[in-house]
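Below are structures written as structure tokens.
Values in this text are rule-based calculations from the coordinates and carry no lab data. Since the model is a prediction, treat every value here as computed from it, not as a measurement. Cβ atoms are built from the backbone, for glycine too; each structure is taken alone.
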Structure I
Amino acid sequence: MSTPHRYAQPALRRPRKLQLATNAGLAPGAGSGIGIRGVEVVQAIQSVDNSVRLIADKPAVVRLYLDPASVASASLVTGELAWRRDGGGMTYLPAMNRVKVKPTKRPTLDEQRFDIDLSINFRLPQEALKAGELELFVRRLSVPAGADIPIATPVQFKVRFHSAPVLRVRAIGLRYKSLTTPGTFVSPEAIHFMYLKSYLQRAYPVAAVEWSQLVVDADLIAPPFPANASDLANAQLSALRAREISSGVDPRTHYYGLVDNDRGKEGCFMRGSAAYDVKRGIFGLVASGPTGVPNGWTGDTDASFADWYGAHELGHTFQRRHPGFPLGTQPPDPEEKSFPYPDGLITTRPGNRFVGLDIGDPSLPTAMRALPGELHHDVMTYADSQWLSAYTYEAILNRLLDEEVRLAP
């Protein structure tokens, strides 16, 4: 009889038992259970006290931060979240991941918030996201496939999900004659439309994007693009929008033009802008901007810069203005007097009150990741690594709510 190969069956190992710290001077609850530093419910940007409004039906992740000072030995930890609505029965939700807790390695709360792998994460199901109040309970932590871990202070709190309008966007690719290859035309590829739509879905304060797109010939622009090329593009888009609104398109629809940079050829980058009514001092619902492959430009390493660039120009159509960062590069808009964060960041400093979350999109693909507030800048700046700050997020939401009523057909 042959000896069984050691790979013929998996080795069974008992999970290592977590020891709780009993030393004096540790976090509150030490000796009686593992400590919880905080819990955030995040959709795009959030503070540790959950001050940013949550949008009904928009994907949300609950992030749980453990206190490594409350344990005496290293262990993997996972957990289970309970939730209920309207005083009904509990529904239990397992964590998406597990974290390694080490008493010898004690990341700060900021460091945990900056790294999606340092928090225990729960993705809320769709039925938990409807408008209204949601109760959340953290009552069970455990060693994976092992024993439960006592919790020093079980966490129970409520959050509210708010109804928000649909974001209506009509994306128009403007096709132009190639400067370098006579007889051919340049137009945005489908990937650029996809990246823009996905970014708006993930970063803007909306649960749904009502989207349509088409490509038309550019009537007023041709390379090399002059400084006012986007003004000319916006004039064409404004005329198109007027015709389509009169034919039944929802007047709450924002129009955005995409102009490809022809693989980075000189003279083919059209700087973006939004239509602006100087007399009334407000932006219109039309904007346009360039698109192409970033190749690391402004810290962007994915397949398109149409996403954050388009979110910036569309931000103007929601009356968002330049806060003036980086200093000396972006002239501050005199009408923007309230931007609250230093250096155009998406957080306070010191304090790091806010941290962003890109929930990701597997169809692109982009992975879920935390966006440290001290490294990422507001989408209305000209700085690198852009996302929506809580200030811009809330302002766009307010404008959407206003337009939903004021511009209703």
Structure II
Amino acid sequence: MIAEFIEGASLVLDEKVETADLRIENGFITGIDVARDGAAVINGRGRFLAPAFVDIHGDAFERQIMPRPGVTVPTEVALLETDRQLAANGIATAYHALTLSWEPGLRSVDMGWQVVRALQDLSSRLTSDNRIQLRWETFCSEAEPLIAHMLAGPSRPALAFNDHTTAALLHPAIATHDRPFDHADDYPTADLAGEAFARKMNDRAKRAHMSVADYVAMITNIWARRGKVPRNIERIATLARAHDAPMLSHDDSQVQTRTYYRAQGANIAEFPMHERVFMAAKHAGDSIVLGAPNAMRGGSHLGGPSASEMIARGLCDILASDYYYPSMLGAIVRLHADKVAPLSALWKLVSANPASVMGLMDRGRISPGLRADLVLIDWPEGGAPVPLRTWVSGRGGYSAMHNLRDAVRFSEK
């Protein structure tokens, strides 16, 4: 692998941003402001060079698989396109939030197997480090063989406990962010035979390629499994702990919910839905994840807590792309413009911190000896930034550097 020397860029380091040269070789960062030693020189002047993004929850790949409701494309084609989008947006490591649900269609276990097998078959052709977050719907016992297969494999996945079933059946008089503990004996449910519930299930039915009546009948039957869910959670959590897999719980609305999943080994709170959960997670030392689109747009599209506010209060450690890959850079731009924190501190939300909670200590920072996962960004004063080049373990995963002044040159100095 040819050594490269990025010259004169503004490096986003752990505690500061400073202009310096960076040398990479054989997939690793070999020095800052060191000799070129014959490396190919890349013009970094006037640009920012930062750690590439580590995305621990992204489900935008679903739009490649199903670009229109009910319309699917070959899984390999979809994942190759997703990989190109990751690299073009500066994402060197991506955990695809693969929902494993009792629903047929896009989020079914069968589709989960297709994605897992396709990623395995494509591994030598992918640019970014494509990994899996097993976003497990806890009512879906059928997913256990797939979860066990992934946990035993070479690319350690993350496991997220997800309960959209209980949330879907919540009585309409109760706000989603006030949903009681999922396993509460007196959990308040909607009238499953009512017209309002049928209307609520309309979009889910379309995604599952079912009539609304059939979908309502199916979710009613699934709800009958409720008594077995806690035992299933304990069994899957035990398996994940045995493989030292990172664990998360999704959309916690109550402190009791966060406490329950923490006891299972899930010390990452993903998209908490109420301030009380943020505070409890912070007090317990849990890592807190929010969506980068929330920070980029200035608020949650679901009316949840503001990511910007939570970051300013020290109640958010990580931003994930969620449903839009460009949002990781877009969030940093918005937060920096709003002076929420210095750029070096903001960048940790999308690189060092997510790498750390996933146990990937070889990436996420600019430091000699670490993987050369980097993104070079054109960020004009007052203008929108754009990634010019992304390196994944030193490989040129993406490049939009076409101007003569950006041309690579060689030097023996």
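Summary of values
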{"read-out": "Structure (I, II) behind the derived value 3.1 of distance in nm of label points 7 Å out along Cα→Cβ at positions 39 and 119", "value": "II"}
{"read-out": "Given 17.1 for mean count of other Cβ atoms within 10 Å over residues 95-102, calculated: source structure among I, II", "value": "I"}
{"read-out": "Top of I, II by mean count of other Cβ atoms within 10 Å over residues 175-182, largest first", "value": "II"}
{"read-out": "Label whose coordinates, when Rg and Dmax of the Cα atoms in Å, for residues 79-286 alone is calculated, return 25.0, 72 (choices I, II)", "value": "I"}
{"read-out": "For helix-only ellipticity at 222 nm (-39500 (n - 2.57) for each DSSP H run of 4 or more, over all residues; to 500) computed as -5000, the structure of I, II it came from", "value": "I"}
{"read-out": "Comparison of I, II - label where Kirkwood radius over Cα pairs in Å is highest", "value": "I"}
{"read-out": "Per distance in nm of label points 7 Å out along Cα→Cβ at positions 231 and 319, the highest-valued of structures I, II", "value": "II"}
{"read-out": "Top of I, II by relative contact order in percent (Cα under 8 Å, 6 or more apart), largest first", "value": "II"}
